[in-house]
Structure I
Amino acid sequence: MKDVDVFKRLLAIVEKYRRESHAGTFLEYRDPAELAALLDLERGEGREDWQMLFEWVEKYLRYAVKTDHPDFVNRMWSGASLPSIVGEIVAAVSNTSACTYETAPVSTLLETYMIERMLHIVGFVGGQGQMTTGSSNANMVAMMCARNLHDPAVRTEGVGRGALAAFVSADAHYSMDRAANILGIGLSQLIKVPVDDHGRMDMEKLEGRLEEAVGAGRRPFFVAATAGTTVRGAFDPIEPLLALRSRYGFWLHVDGAWGGVAVLGEQLRRRYLRGLELADSFTMDFHKMLGLSLICNVLLLNRQDNLFRQALSAGDGSYLFRDDDGEGALDFGPSSLQCGRRVDSLKWFLDWKFHGQAGLAARVERFLDLCRHAEKCVEQHGELELMAPRESFNLCFRYRWPETEANRFNLALRTRLYRQGISMVGCAYIDGRLVLRLLVTNVAWTVADVERYFESLIAAGRQLAAEWPAAS
C-alpha cells in the first residue's frame, strides 16, 4: 500500500471517529479478559499486513474511552483540540528530537517564542523556561533548581551533607512526594502543611513548621503553592507566601498544573494568582483545561541566569551539543532532563495562534460559569450534597446516603455510571469521606449538558438505592 493510500485510509477512520465521538455512550465497556479476546492480541506479527493494522486501529477507537464525549468528566483534560491534533500529526510525520536547533530548527524557534510569550504574560522579566513532560516532571525540576541553588555542592557531593526541608500543602499533588524521593531530599523532609476548611494552605501552620525546621537545624529551601488543588480546586495564597519568603529565604514555586490557566485572564488572575509575578517558578499544563493534546506543559523560572543548564546539565554531551556557534545557545537539550525531546511546541504554537490568549481566557471563564451552574444543580437536588466549598473549577459532591454506608454506596454508584457508559466522573476522599469530583473541561459542554448529567446521575442513584438492601 502506498503512503498516500495509508494516509487516506487512516484519515477516513479518524474522521469517522471524530464525527461519531459525541454519539452514543462515552465507552463500550468490556472487562479486561473480554477486551483482550476482542482485540485478538495473539494475532500473527511481521506480516506487513495493512488491513490487519487498520483493523486494530478501528478496534482501538471503538473500545477506547471517548474523552471528548460530554459524559466524560473524570479527568482534568478531555478531547484534544483540532489545531493541536494537526500539530501532533505533523510532528509525527517529521519525526525529530527537539533537543537541538540543528535537528529541530523550527521547533526550537517555536518553543522559544512561546516561552517568551508566557514569561511576558506571567511577568517573569528576563526569565527562562522550557517545555517538560508534564507538571509532575516540572515540579521536580523546579525543586531540583531550588536544591542546587541552596546547596551548590550537591551537584557533585550528593545530598547527604545537610538537612534541607521542603514544604507543601497537605493537598499538594503526589508528584511532590516523588520529587523529594527522586532528588534525595527524603519524604520525611517534605513537610505537609495542614489546610483550612477551603483546602488552602494554612499560613500560620506553615510559619510554625518553618520555625520548627529552623530550630531543628534544617534549612527551608523550597515551598510550593498549589494553584488549583487536585481534589478541591483550592488556590494557596501567594502574597502571604512572598512575605514568609522574605524572612526565610526559600524558593517559592507555584504549581499551576490545573488552575494556572487563570493567568490568561486579568480578572481570573486578580482573583486567584495575586503576586505570581514575584514567585521563583511557575508551571502550568496546556493539555488540561485549555484542551491541547497530551502532553503540553511549560515550566518558567523567574531568573536571568542560566540556572536550568547549571542544575540539569551533566556528563559529556559534546557529541550532540555544541557551543562553538550561535545555534548552540538555542539548544534545549543541555537544560532538560531528556535527551530525546518530543516536538510539543508545534501543537502549542498552532493552538495558541488559532485561539489567541483572549479566546483561551474566555474558555476558562466559561468553564467557571458552568461549574457555578453545576454547584446550583447540586444545591437544588435534595438527593445530592456538596462535600466542600467550591473554590474554582472543581465540584466535590455525593449522593446522600447514611454515613456508615455513604462511601461504599457512592463508589458503587460511580462504578455503575462508568460501566454502563452513563458518565465517567472522578472520585476522591476528603477527611475520609468519598466524594464525586466533577471537572468541567469539555469545550462542547453547555448548561443543558450540566443539567442532563445530574439527571442521569440521580436516576442511576435511585436505581442503585432500590437495589441496595439486596446488594448488601
Structure II
Amino acid sequence: MTAPKVILLLWSISLLLSCKEAKIKKTTIQNKPNIVLINIDDLGWKDLGFMGSSYYETPNIDALAKQGMVFTNAYAGAANCAPSRACLISGLNTPKHGVFTVSPSDRGNPKTRKLIPIKNTQHLSNKVYTLPKMLKSAGYITANFGKWHVGDNPLKQGIDVNVGGSSKGNPGKGGYFSPYKIDFIKDGPKGEYLTDRLTDEAISFVEKNKDTTFFVYLPYYAVHTPLMGKEYLVEKFQNKKGIKGQNNAKYAAMVASMDENIGKLLTALREKGLEKNTLVLFTSDNGGIHVISNQAPLRAGKGSYYEGGIRVPLIIKWPSQIQANTISNQNVSNLDLFPTLQTIAAPQKKAAVLDGVNLMPVFKGKPIERDLFFHFPIYLQAYKKGKDESKDALFRTRPGSVVISGAWKLHHYYEYNELELYDLLNDEGEQHNLSATNPEKAKELFAKLQTWRVENKAPEPTEKNEFYSSEFENQELFKFQ
C-alpha cells in the first residue's frame, strides 16, 4: 500500500472514530434529560382550569397537563413558602433543616400563645447538599430565575446562573413592574412585568445552553402578594363573572400572565428541538391564600395544615417515559422530587439522606405505600381573623404535626394535646373530626406520628409562655363567634 493510501486510510479511521465518539457523547446527553422545574408562589390547588376552576384562564398549563401526568394528591413539604422551598431544595423534612417559617416563629399576640414555639432557622445552611449541587455533580448546568428564599445567594448553594433570586420572599411594594426591588436583576424598561422578564431570561439561558444538559429552576414571584396584574388583564377579569371565593380580578390577571409565560417557555423548548428530551415539572410551593382564592372543597389555605394549605397542583411531563394524559391519585410530596431527579440524573455524588421517595415506579402506574409527615412546632397568626377556615380565628395554625396515611389524616396540636382525625376519601374538606368515634385509627396514626418524631429528632414545644392569658384569648375568640 502506497504512503498516500496509508495516510488516507488512517485519516478515514480517525474520522470514523471521531464521529463515533461524538455520537456517544450526544447519546449520553440525551440519556440525561434537561430538567425544568416551575414552582409557583402561593398558587392554590384549584386555581387552574384543569383542576376545575372556571374563572382563572390557564390554557397553556391545561395543555401541559394533557401531555403529562397529573397528581391529584400532591403536597408541599410545608404550608408556607420558606419551609416548603427548603424541603424541595434540600430533600429534607423540616425537623432536619429547622426552617419552619419565615422568621420569627412567635407570630401572633403573645397573650394568645400558650407555649414557647421552637426557634426558627431562617435559611438552609450553605453546607447542605442541595438539589442543584446534586445536579451539578451529574453534569448539569444549573440556573435559577426568580424567588430563591432559602439563602442570600443561590450561587452559594449550587446554582450557576441566577437572575432575581436571594433571601427575599416577595417582590416588594409595587415590585412586579420595573424598576424592580429584588436583588440580582437589572431593571428593564419602565413598566416591564417581572413574570415576563424572568421567562425571557430563562428562554435566553435555554438558547445559550441547548447543546448542554441543563436544569432550569423557575420559581416565579407570582402569584404572591402584592396583587399586581397587567392593567388590560385586570380589566378583562373585572368584566368576567366569578364564583364565590374565586373572583379577584388582580389575582386572575397574575395567573393569566403566569400561564402565558409558561406557554412561551414550552414553545421555546419545542422550537429548539428540546421538548422530547426535557423533563418538565410544574407545582406550587404551598396552598393559596384562602381569602384571595377559595379552594373548596378543601379547607383553609396558606399557613394551615388543613388540605387547602398543603395540597398543591403537580404535573410531570417526560416524553417517552410518562404516558401523556394520565392521572395519579398517589400521595406524593415535593420532598419526592429530589430523590426522583437524583435517580434520573445519576450523579457522581448522591445525597446521603433524603426524606422523600423515588417516584419512577409511579410514572409507570405502580403504587407506592408510604405515609406523609408534617411538623410545624410554631405559631402562624391569622391572615384575616375569622375568615381563614383554619384552626381558629386567631391562628392559621398552632404548634402541631400531621400524618397522612392512605386516605386517613391525623392532626396533633401540642397546646392541649388535641387530635383531629379525618377520612379524606369521604370528607375532603375536613369537616368531621372522627377521633372520638374511631379511636383505634386515631391511636394507630398517633403512634406512627410519635415514632416518626422520635426517629427524626423533631423539636417539640413544651415550655409554657408566661405571657399567655386564657381570659384574654377567650375574649379575642369570642369576637368571632
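Values quoted throughout were computed directly from the atomic coordinates according to the rules given, and no laboratory measurement underlies them. Keep in mind that this is a model prediction, so the values were computed, not measured. Cβ atoms are built from the backbone, for glycine too; each structure is taken alone.
For which of the structures I, II does the calculation of helix-only ellipticity at 222 nm (-39500 (n - 2.57) for each DSSP H run of 4 or more, over all residues; to 500) return -14500? Going label by label, the one that fits is I.
When FRET efficiency 1/(1 + (r/R0)^6) of positions 122 and 418 (r between Cβ atoms, R0 = 30 Å, to 0.05) is computed for each of I, II, the one that comes out at 0.55 is II. With mean projected area of the Cα convex hull in nm², for residues 114-337 alone computed over the structures I, II, the top value is the one for II, the highest of the group. Here log10 I(q)/I(0) by the Debye sum over Cα atoms at q = 0.11 Å⁻¹ was derived from just one of the structures I, II, and that gives -0.89; the source is II.
From which structure (I, II) was Rg and Dmax of the Cα atoms in Å, for residues 34-201 alone calculated, if the value obtained is 22.4, 61? Considering all the candidates, the number was obtained from I.
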